[in-house]
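Next up: the structures, one after another.
What follows is calculated from the coordinates using simple rules that are stated; it is not laboratory data. Fair warning: this is a prediction, and the values are worked out from it, not measured in the lab. Cβ atoms are built from the backbone, for glycine too; each structure is taken alone.
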Structure I
Amino acid sequence: MRPANFTIAASNGTDLTPSDVWQTTESRLIVQFYHPPLPADAEVTLSLRNLADTAGNRLPDSNATQRFTPTPLRDTLPPILLPLDVDTTRRYSVSDSLRLRFNKGVNVDAPNDVVTLRDTAGNVARFRLVRASAVELHAFPMDTLSGGGRAMVELRLGSIRDHSGNRADTTLRFPIQLAPARLSGTLQGTLADTAVANSLHVLLFTLVATGKTYQLRGVKVGAWEMKGLPEGEYRVAAFRDSNNNGQHDEGTIAPWRAPEPFTEFSGTVRVRPRWTVNEVKLVVE
């Protein structure tokens, strides 16, 4: 769903297109959008067109028009932070991210200063905010805290405002338990298959120092992600799993059966603790 799917026409001749559209945090079937101010007390027609479901089926436009009259009253309420999906009884690992959800669309003025994590020794880990949608922000740690113990998460809501500029200039705090820092990282990349685009593949990640191999099975063409890899240098490979047995079949002479296509990434890839390395591109031919 995009802003171009909506048309707003006022009786005084003003035509507008929303600047932002998003699904609400309460339900993916409810949509909100933000538009420039409309003339008060004018009759407005909202039209929705060229909309399709997730399978690509075009939806009928017979019920896609609604008329309403804007109120002259402006929105003065600040955005509300919805309950965090954080289990305070579970130990938190510093590499974990936090999900912040709001009741309406928000913007962030200082994305690196909103979320911090402070342990009992006074050490502070900062987080970087990434906008997943207009109503959902993801906080990823920029710093690390080692060891266990207890800590306090601080959320400075004064840097978060809605589309009308309203904000709640407060700081929320809640305690959590810290788990020992994980010495693992994440690899991300893309996979292409020039011959059989809809087949499944297996990705192999071999730690050079020990020869231990980690598998990622059932990978389709497109983007992939492998989490929880121990720190070190890796060789990355992939093969088309034609029979879906999770093993690379080298084929047979009698009866003749071709080997499953195999490819390997050029060079090695360094996995760093609490870090994501991307742009690992694999092509199976």
Structure II
Amino acid sequence: MKKIGFIGLGTMGLPMANNLLKAGYELIVYNRSMDRVKLLEGELVTAADTPAEAAARSEVVFTMLSADKAVEEVVLGRGGVAEGAAPGLILADSTTIKPATSKKLAQVLADKGIEFLDAPVTGSEPHAVKGVLTFMVGGNKEIFDKCFPLFEVMGQKAVYMGDNGTGSTAKLANNLIAVVNMLALAEGVTMAAKAGINPETFMKVIQGGGAGSGMAEYKLPKIYNRDFTPTFKSDLMYKDLSLISAFAAENEVPVPALSMTKEFFRILLNKGLGHEDVCAIVKLYEEWAGVEVKK
């Protein structure tokens, strides 16, 4: 497989597509804003006018979009992937969406002879740039194996989860752990700062014990350097929290920590900070504690 379609060149999609180009794959890309296409590095890239055109010229298509509605429109809407795809095309969706949406897409596309993988990722923009994402993949195992070399180019790991929908479910569970971890990090570092402890020094303590985490590694330096430029926007995290909450309710899973965390992010969005990184949640604690977490 050498001709790869890529739809969605946002914060995550652009570096993912760039890594495919660097590996020598020919890309046919579609993005609503064509200015993003100009940011791709390499000559093996062609812009498509519609998702259907991208699908018609590709063997595998990746989508990395914002939400369920966007994915359904790009895949099943007018001028969408399903309209242009020939039987045998593989569509791998890396968007964080409802497991039910992944299952729906898989069923509709199967009737058209199109293979579907739900293949969301862990990590944020820096991981995408470095090519160290982790893919959680649901769908046909043989199709997963066929696409494994592509996952390897964009990530450090690709884990086969099971049937369609299991990749999306794993992503929601992963994000639940990550965001509750983020809240605990903000709470703990604010307490340390209030006591006069340098958060940069406190970072060394966290790294050396059970409180260590990816969130601490990537987000605590952003906090004490007062860098809230987004690698994962707070409003997108709130969207994910809403998906997790709905899935938990449908499956009768108690999620008290999620419920509290979701309300914290609702407050953050109401303060107009949804465009900032998820680590901006610390600003709530800073306001309440009367302290700023900085070097």
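Can you spot which of I, II the value 28, 61, 11 was calculated from, given it is P(r) over Cα pairs in 10 Å bins from 0, in percent, for residues 12-59 alone? Comparing all candidates, it corresponds to II.
Tell me which structure, out of I, II, gives 0 once helix-only ellipticity at 222 nm (-39500 (n - 2.57) for each DSSP H run of 4 or more, over all residues; to 500) is calculated.
Details: I: 0; II: -15500.
The read-out was computed on structure I.
Could you figure out which one of I, II the value 19.9 for Kirkwood radius over Cα pairs in Å was computed from? Computed on structure II.
Here FRET efficiency 1/(1 + (r/R0)^6) of positions 100 and 156 (r between Cβ atoms, R0 = 25 Å, to 0.05) was calculated and came to 0.30; which of the structures I, II was it taken from? Please report the intermediate quantities before stating the final value.
Numbers: I: 1.00; II: 0.30.
For FRET efficiency 1/(1 + (r/R0)^6) of positions 100 and 156 (r between Cβ atoms, R0 = 25 Å, to 0.05), the value 0.30 is produced by structure II.
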